[in-house]
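Read through the structures below before going on.
Derivation of every value follows stated rules applied to the coordinates shown; laboratory data play no part. Just so you know, these numbers come straight off a predicted model, no measurement behind them. Cβ atoms are built from the backbone, for glycine too; each structure is taken alone.
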Structure P
Amino acid sequence: MFDDLLSELTKNILEHGGKQLLVPDEFCERVSRKGNCKLNSWLWDVPEFRRWRVTRLDAGDRLQVLNSVAYPHDQNDMPIMGIDLLWFEKKQKLVAILDFQPLVQDEEYFDRYFDGLKSLKQCFNEFNPDIKSNIYDVSKYFSPWALFCKGGNFEAEHILPKVFSTFLKYYWVNLDLYKANENHIKSQEINLLHIDYDKYSAERDPAHGLFSGFFGKEWAEKYMKEFLFPLSIEKINPSF
């Protein structure tokens, strides 16, 4: 379902100077014990970014997933880019979340980086509902304009590709805005916020249960901590 979007994301990264990095064999490709699910992972070295990862899970007509998170360098106070797309073929159900994940909930910060996301949310009613979650505090690392959709085949085939392309375009615009302005947040604080983001996400991400079911709890735990959220094992100053 998401092959074309993965290709588009890869093309975007390459066009902005990205170079593919080696991923450990145990994470690069993993096939489930029953052979009914395959997970592929990629890491990219992209100018102005500390880490850019991509995950593609293929469990046939049961589930398809495309996930990507981009962390700017700690000299760059841009939002973290988050993409999480799930397609349940048997149920013909799409769940999609795309967001510029803010480091701080601050009006000045929003005014700098979120005009594109605001306009995108206004243009597509299918991605307009507010996120409600029992897992995450949506006022922490989600923006007020996070794109969220629970739809079907029409949204997956006709709306999502348009949203996805424009979302990427506006995120790259933020890179130009960062270069043209002084940072709103200091470098040391950005680093601490990235650590906090990984710790927060590693504790709550529901993908842990999904990976445990397909690949076993031990491997899932290692994948979460060492590939998806490696800063989650960093020590952080309690006073922060």
Structure Q
Amino acid sequence: MQVIPAIDLEGGRSRLVFWPGVATGIGAPTDRPDRIAEHFVGLGAPLIHLVDFDGARAGQPINLEAVGAIAARVASPLQLAGGVDTANGIRLAFAAGATRVLVGLTVADDPQALGACLAVAGDWLAVGLDARQERLAAFPWRRPRTPTLEELANELVGRGVARLVLAHGGSEAELATLSGIARSVDVELVVAGGVRDLHGIRRLREAGVAGIILGEALLSGAIDYTAALEAAA
């Protein structure tokens, strides 16, 4: 299972200051996204997940200069979320140096928008869902009833989606659902958030999840990245 570091971008900087030497008191804190990405790639990160907070508010990518700086510093793939829910937003992200994008539920519920995004990104497009059924129910669906997570996963795969990113998929109540989807749906399943320790990482690995995205837990030092890699192996 992959362990994917996440960096939240705002105003060209990381929203969280990262101090790689916090446990030993050495090194220097930084909020430069390129340096943070370089640190984790150096430890073996296969991919860096970026969240453009300004872009999410604006409806189009904003922190493109930061994405470009990261792309110039590391050779690993970059996945961008925030402001990329349109074909044009995806084009801007790719032009800046992103190699993958993550779109949201609005796109998942709009076949025409999803088709346009897939036409640009293809297999490098992921759709973000919420593993909690009550959150799915709260979304203003265009359809007569709220789909279950498994129904939605099957539908999206049928439309050509190769990767799903599930928010808050690490709780006990959701593990059985994730395990069922991993076994029955031909899709790469990644979980973002909801994991606070190495035990949570091991449980996701055992459920058949392909990857876990960790942001604050890594940048704050709550989870050591090397130990996370070992738990995921």
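Using relative contact order in percent (Cα under 8 Å, 6 or more apart), single out the structure from P, Q with the greatest value.
By relative contact order in percent (Cα under 8 Å, 6 or more apart), the leading structure of P, Q is Q.
If we compute FRET efficiency 1/(1 + (r/R0)^6) of positions 61 and 77 (r between Cβ atoms, R0 = 41 Å, to 0.05) for structures P, Q, which one ends up with the highest value?
Values: P: 0.45; Q: 1.00.
The structure with the largest value is Q.
Could you tell me which structure in P, Q was used to calculate semi-axes √(5λ) of the Cα gyration tensor in Å as 26, 22, 17?
Working: P: 26, 22, 17; Q: 28, 22, 14.
For semi-axes √(5λ) of the Cα gyration tensor in Å, the value 26, 22, 17 is produced by structure P.
Rank structures P, Q by distance in nm of label points 7 Å out along Cα→Cβ at positions 5 and 37 and report only the one at the top, that is, the highest.
P
Which structure, out of P, Q, was distance in nm of label points 7 Å out along Cα→Cβ at positions 69 and 85 derived from, given a value of 2.8?
It must be structure Q, since only it matches.
Out of P, Q, choose the structure whose coordinates give Rg/Rh (Cα atoms, Kirkwood Rh), for residues 157-204 alone equal to 0.99 when calculated.
Details: P: 1.14; Q: 0.99.
It must be structure Q, since only it matches.
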